[in-house]
Every structure is written in C-alpha cells, then in structure tokens.
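Next up: the structures, one after another.
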Structure I
Amino acid sequence: MPRNKKFETDAIRTQLERSQQGEHSVPLFLTSSFVFDDAEDMRASFAEEKEGNIYSRFTNPNTSEFVEKICKMEGAEDGYAFATGMAAVFGTFAALLNSGDHILSARAVFGSTHGLFTKFLP
C-alpha cells in the first residue's frame, strides 16, 4: 500500500473529529464512564452490538485515537493500548499461550515478567 503522507504527518494529523466546541487540539476525556441515551442503548453497547465508549478501562476516545495514530504510522491493521508495560506483556502471553505450552526465556528478563512465568502462568 503506497504511503502518500510522511510519517510525521500521520503523527500530527491523525486525530478525532472536532466537537461542536471547535477545539484546535483533541480534548482529554478525563472520565471513567460514559452516559447512554437509554437502557436499550446501554444494553446494546455492553452486548457489543453497538460501537461506543462504555468505561475508560475498555475504551476512551483518547486511547482510540492513540491506537489509530500508531497503526497508521506503523502500517498496522489494528492495535491495542495498555496502561503499563506489564499489562502489555501479560496481554500478549494470555492471548497466545494455551495450557501446557512451554516458554523459553532469558534469565535477564524483566523481574515481573519472570514472576509471571514462574508464579502465575503455571
């Protein structure tokens, strides 16, 4: 897929649509939860029948923009954002490993990752 924009352009210009407030920069959504039009709207959102924000630990407009921006810059189809490196490490292994799989790891691996391998995953 040919890239018409430079890396820096994707980094700067990929952002959410402006709101009715006409902001120049994307506002920070400092909320833990979001509102719904009614009970049916909430049910459909939680059932993943409707796309939208439910709770900031799951989705947030700022996180969605961040993922979209990184994917454009890296040429990836989709991505995930984690609050910590350890959450990313756990999410990766939780998604890829099955019961009975073996992990080969260096001794110098990050201490919490070693703990994950030796205490929690077994």
Structure II
Amino acid sequence: MEKTKIAVPSTIPGGLDSELGQHFGHCDLYTIIEVENGQVSGVHTLPNVPHVQGGCMAPVNHLAGHGIRVLIAGGMGMRPLMGFNQVGIEVFFGGNSGRVGDAVRLFLDGRLTRFTAKFTCGGGKN
C-alpha cells in the first residue's frame, strides 16, 4: 500500500479547485493531497511560513516537517531546489496546470516534468 503526501502552492482558500500558486515560497498556502495507491485519499491545507527568517529554506523545512514527499510548483530557483533535494522532496513543474486538481491529476498520470538543475525557472524567485 503506497502512500505519499503532495504539496501544491495554492491561492486562498486552497483545495483542488484553487489556482496553483506560481512561486512556491510566496504562495498564500499549500494544498496538501494525500495519495494512496495512486488515488487521492485526503485533501487539506497548510499555511505558508513567513519568508524572512531562513530565506527560501524556511518553506522547504516547513514542508519536510509535515511529511511532504512531492511538491508541484510553477517556478523555483536553484537554491530551494537543492534544499528540496537535500530533504528528499521530489519537485515537479505544474505551472501550466491552472488548478491544483489538474496538476495533481497530471502528476498521478506521470505527465509532469521533474525539476532538475537543467530545468529551473523563476529567475531565482521562489
């Protein structure tokens, strides 16, 4: 029985129908999607943390501390990507998805591109 938690930067109020936030570190909140055996088994929200103390690593550590294994984001610089790699969170590009639920479906269908050192965007903005 495979379980995982996915975080998606979202606009208020969060949830599968919310817009995907384009910069993970400056989003209103995260929609957390629990997936079991390839199916959504739960959805809730998690407030973002202030982006001052700890810089771009504050949200990285915040998500890692909540057991997140996958992040779907619209944009990210190299420094936070390296941070996610260090804490074992896989990062995928979902910026063209529009809504959180669309991005999650594309991820579950294996149709999102994984962020790598060669594939970052956001110009250092996180």
Structure III
Amino acid sequence: MARILIVDDSPSQLMGIRRIVEKLGHEALTAENGAAGVEAAKRELPDLILMDVVMPNLNGFQATRAVTRDPTTKHIPVVLVTTKDQDTDRMWGMRQGAKAYITKPFSESELLEIIQSTLLGGDAAA
C-alpha cells in the first residue's frame, strides 16, 4: 500500500481520484491547491503525487518544479493529471520534473496503469 497525495482544486475531481486510489488499496492524502500540495508533500512525504495543473496561485507546473527541486521531496514521483493536452504542455510538465502525464478525462484503468507503473519506478508518459 502506497501513500498518494492528490492535489486538485476541483472538489469533484479530488473525490473521484481519491475513490480510485482507495479502491486500489492505497492511502489517499489530499490538497486543494498547488501551495498546499507542496506543503503536504514536505510534511507527509508521500510515495506518489497526482498533481493537477490548472489551479489558482501556484499552478501544477510550478508546484511540480518546487517538489522535484527540493532536497526533502525530490525523490517523490509526480504524475501530472490535467485537462491540458497539448504536446507543449506535456513537454513542459516533464521538464518540470514530472515522471508521467495523463489527461482528463481518463479512465479508471488508465489512472491505475499510471499509478502502478510510476510506483514501480517506470516513466509512464501516457
């Protein structure tokens, strides 16, 4: 069982992703924005972070960069989970340190595959 931090400003997305994570038998931690996500990552040191991109103040690209560049949290893999589906968005996200990128809407099986692959140490840019 892994501890997975879900960062999303949409309550419905947060609940939906949390349901999938818990259904897989993992512990779900949540944060409602990028800044709270960075703080939760430092405090909780989860095994994986599922990060939305489009959020107010500190967006997911900025939060991912903060997490992957901080010595305390740089070992935590980040998966960007977003509606931004352009190749440039994907490339930028990976340059910020994300290990994988999945676009919304996604199927439960797609998210499962990304979570399992990333937890096992593979890069799974969906």
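Throughout, read-outs are computed from the coordinates displayed, never taken from laboratory work. These numbers were taken from a predicted model, which means no experiment stands behind them. Cβ atoms are built from the backbone, for glycine too; each structure is taken alone.
Match the computed value -10500 of helix-only ellipticity at 222 nm (-39500 (n - 2.57) for each DSSP H run of 4 or more, over all residues; to 500) to one of the structures I, II, III, and report its label.
Computed on structure I.
Given 0.70 as the derived value for FRET efficiency 1/(1 + (r/R0)^6) of positions 24 and 96 (r between Cβ atoms, R0 = 30 Å, to 0.05), which of the supplied structures I, II, III does it correspond to?
On the way: I: 0.15; II: 1.00; III: 0.70.
The read-out comes from structure III.
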